[in-house]
Structure 1
Amino acid sequence: MTVKIAHTAELQAFFREAAGFTNDDGNSRLKNIVLRILQDSAKIIEDLEISEDEFWKAVDYLNRLGARSEAGLLVAGLGIEHFLDLLQDAKDAQIGLTGGTPRTIEGPLYVAGAPLCEGECRMDDGSEEGVATVMHLEGQVFDLHGQPLAGATVDLWHANTKGTYSFFDSSQSEYNLRRRIITDADGRYRARSIVPSGYGCDPQGPTQECLNQLGRHGQRPAHVHFFISAPGHRHLTTQINLSGDQYLWDDFAYATREGLVGEVVFREDAALGRYAELKFDFQLQPAPDASAEQRSQRPRALQDA
């Protein structure tokens, strides 16, 4: 016979004490969140008849997940980060904030403080010359009325041909494949870079361990991340997933969305050899208030001062 006690007054009072409701100190918002976590956790344990072995294996898993700094990867892989985008989309629609380039997940690999360039730049350090395909990336930033936004900041980053990112991959130079570009008078940005590779979760890591138990792969298509910002306009977090990739619509992180596929065109030149072109424009919504011009305060590597 299944025994259930989580709903009883005694247990609810116990959880309120554990969450700090019997004192006047601490953070009231956090107390409410912790109380809900305790109540829902107890309900899951009872309803699904979680065994002690299962419970302590889950605790061990969380320890290993944190030790590998993969929590940000797992929340993307389980669709929670995508859910946050869908929730914000729904909130925007409710108050009539529509239009512009779609948002999508940031992912866990942004690094603040990339070199700042005017109008155009080269992103790669040349270390993969002869291996990587040169990519010419350009586009314009517009408002919702189609007017170009001069002085917008295009903060972009992507992986190398091995699917790894500078800072997190110590073999790469500092800020390799990371730049901030200020758009010119026509709202245009230009970058010479390389065609990135997609990547997969570490086969030995805890994120892939979880995905294996769900019968899922941990692969991402090739993509380029963007933060786009301009005075008076809403900050945009998004990414372009590159056309032709086998995982384009099978991204384990659920980042591919309609309107965010970049069409890569490969060309051959007698002098330059094979290279790629990618053009992508962005449209920003007006900011309803000053706070909307800023990105979220999510903890990131090398936080801005």
Structure 2
Amino acid sequence: MPAGRPSVGTKPSSPTPIGWSTVTQFRIHTYTAAESGIFANSYLLETADGVVLVDANLLVSDARALAARLAALRKPLLAAFVTHAHPDHFNGLPYVVADDVPVYAAAAVAEAIAEVAEPKRAQWQPVYGDEWPDRHRVPDHPLPAGGTVEVGGLRIAVHDVGAAESHADSYLLVAGGDRPVAFIGDLAFDGTHSYTADGHTGRWLASLDRLTGELHGARLYPGHGAPGDASLLAAQRRYLLMYREAVRRFADGAPTLSEAQRQELTELMTRFLPGAPLSWLVGLGADAVAAELAAEAVPA
């Protein structure tokens, strides 16, 4: 097979892929947006053969800056991957990835992006104006559960997590360094408040319990914040437990919160995570989580 040409396969099921042998060394370059771009991370995985992109940022200016960072490496972009179906991770694709470069994602992630891209534009373009892209790209290489891609000397496995932080989440496990590396999208935030407005916090908690075992020993690269180890998952779990309990108490069984209750919730979570940015996300997700908790309380 020519060097750098992606190949796709399905990895046989196993308890965990941690422990794969090294394929090639690679360097990770991180591009992080400013607060207007929700501090979203995009990652450029540089090998001797070229570059692989993980996620593509939210706003036009950040996507163009990411494209400039890629160009400065003076190596071809071999493939792109999208971790989940939120615009701050797929919006920038048309500005960074040429049409002939494959874009991979878990099949459920690709399907969700196709469904949400236009409604999200209708919702947010009036807020962001020309900074919101006027076009989008759906990943054109959907992968089945356990799907792997070999590209640029790297072996990248896409693990479908299902609904968690978004309607369709996944993580990428990369073999090719001294230690397994996982790009976890928004399955765990580091140092910021979390987005909960898709209303799957119960399933998110269950996913975190599972991933703690699956990703033991891996270096984790989140969609927002600094890389770390499994402690990122534990911190996210604590945040969600606190958030759900606070919403439960304020809502008292109702599927929505009042404006005053949302403000109280924000103040509470700000004390729980002092100094963390994006506190506006706290109130944004309150009604979705209240409705989720109310549905959970209904007898089967």
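No lab work stands behind these numbers, since they all come straight from the coordinates. Source: prediction; values computed, not measured. Cβ atoms are built from the backbone, for glycine too; each structure is taken alone.
A value of 14.4 was computed for mean count of other Cβ atoms within 10 Å over residues 36-43; which of 1, 2 is the source structure?
Of the options listed, only 1 reproduces it.
In terms of FRET efficiency 1/(1 + (r/R0)^6) of positions 220 and 252 (r between Cβ atoms, R0 = 25 Å, to 0.05), which of structures 1, 2 is highest?
Structure 1 comes out on top.
Using mean projected area of the Cα convex hull in nm² as the calculated read-out, with 15.6 as its value, let me know the right label among 1, 2.
It was calculated from structure 2.
Assign the value -11500, calculated as helix-only ellipticity at 222 nm (-39500 (n - 2.57) for each DSSP H run of 4 or more, over all residues; to 500), to the correct structure from 1, 2.
Corresponding structure: 2.
Please compute distance in nm of label points 7 Å out along Cα→Cβ at positions 76 and 284 for structures 1, 2 and give me the label with the greatest value.
Top value of distance in nm of label points 7 Å out along Cα→Cβ at positions 76 and 284, among 1, 2, belongs to structure 2.
Can you spot which of 1, 2 the value 2.1 was calculated from, given it is distance in nm of label points 7 Å out along Cα→Cβ at positions 68 and 196?
For distance in nm of label points 7 Å out along Cα→Cβ at positions 68 and 196, the value 2.1 is produced by structure 1.
1.2 is what came out when distance in nm of label points 7 Å out along Cα→Cβ at positions 236 and 260 was calculated for one structure; which of 1, 2 is it?
Of the options listed, only 1 reproduces it.
If we compute distance in nm of label points 7 Å out along Cα→Cβ at positions 44 and 148 for structures 1, 2, which one ends up with the highest value?
Comparing 1, 2, the top value of distance in nm of label points 7 Å out along Cα→Cβ at positions 44 and 148 belongs to 1.
Assign the value 56, calculated as percent of Cα pairs over 17 Å apart, for residues 52-179 alone, to the correct structure from 1, 2.
2
Hey, relative contact order in percent (Cα under 8 Å, 6 or more apart) derived from one of 1, 2 reads 17; which structure?
Label of the source structure: 2.
Which of the displayed structures (1, 2) returns the greatest value of mean count of other Cβ atoms within 10 Å over residues 60-67 on calculation?
When mean count of other Cβ atoms within 10 Å over residues 60-67 is calculated for 1, 2, structure 2 comes out on top.
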